[in-house]
Structure I
Amino acid sequence: MTHDALRRGRVSLPGQVYVITTVTDGRCPYFRDFGLARAVVAEMRRMHDAGWVESMAWVLMPDHLHWLFQLQEARPLGEVVKAFKARSALAVNRRLGRQGAVWQKAFHDRAIRREEDLPAIARYIVANPLRAQLVPRVADYPHWDAIWL
């Protein structure tokens, strides 16, 4: 799928809840490294604390991220994700002493309808490590959070 195809039909609305998925460049499993994963988590928390998003649930897998959040400010969704990816890539590259892409250019997004069950979506997101057979219990995986759990 092309980058244009991923953007086609994208609507960015303050107050809208989105789930985004973004993948590392070349599906490199950077986030098997605890320190690199925590650097990315710190950037997600910065976006939350700065009021760009209201983070609801997320899981950082070895080579991708699923993030459920409510868009807070008048910044477009694409700008929020671009800023997150740029800041987290700088943090990862700084720790690795390298330059270059960390994330693929595109991302997948889905706007959540108001009537959808947000806690169920959050449970599905945080259960990704179980489905990938990385851990026997969600509690054993260190890189996730959800406001309901």
Structure II
Amino acid sequence: MDKRYEVRFARPDEWEDAMALAWRTFKKYVAADYSDKGVKEFYDFISDNGIYKLFLIGEYKLWVAEIDREIVGMISVRTKRHISLLFVDDKHQKMGIGRDLIYTAADYMLSHNEWYTTVNASPYAVDFYHKIGFTDTGSQYEDSGMIVTPMKWDMKK
């Protein structure tokens, strides 16, 4: 199948568009599972100028998927192995974009001698991560109003 999208490192001028995509998708699919406090916590995180500064110096990795110069997906990795954000625009879900974003980030992590990756999956995303090969490392819990399931993926398998 010929892919209509490209996955690549994000440019600094794409940060705001990527975070806007995360916010739109979060509100549609994830926010209903979170308390008001959790929704605010998520918004505060993606609006934090500190993570943008870490991105600019290369400490917070961000990849985007684009179609016709429009960002339709994004993934970010912090602390070299933790998936921090993964969102695909609702019009472009079920096309393999999320999977390709994860595999792109995994290739990067493997090239830097990181053999596993972790994520705190929202209830909406748990099944998706299981399909990729992630396993739960603990039970679902609430942290600052956000409901997550901690997971790990051994990328060497």
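Laboratory data are not the source of any read-out in this text; all were calculated from the coordinates shown. Note that the coordinates shown come from a computational prediction; the quantities given were computed from them, not determined experimentally. Cβ atoms are built from the backbone, for glycine too; each structure is taken alone.
When FRET efficiency 1/(1 + (r/R0)^6) of positions 26 and 50 (r between Cβ atoms, R0 = 35 Å, to 0.05) is computed for each of I, II, the one that comes out at 0.95 is II. Name the one structure among I, II that distance in nm of label points 7 Å out along Cα→Cβ at positions 42 and 58 of 1.4 was derived from. Derived from the structure labelled I.
Between structures I, II, the calculation of relative contact order in percent (Cα under 8 Å, 6 or more apart) yields its largest number for I.
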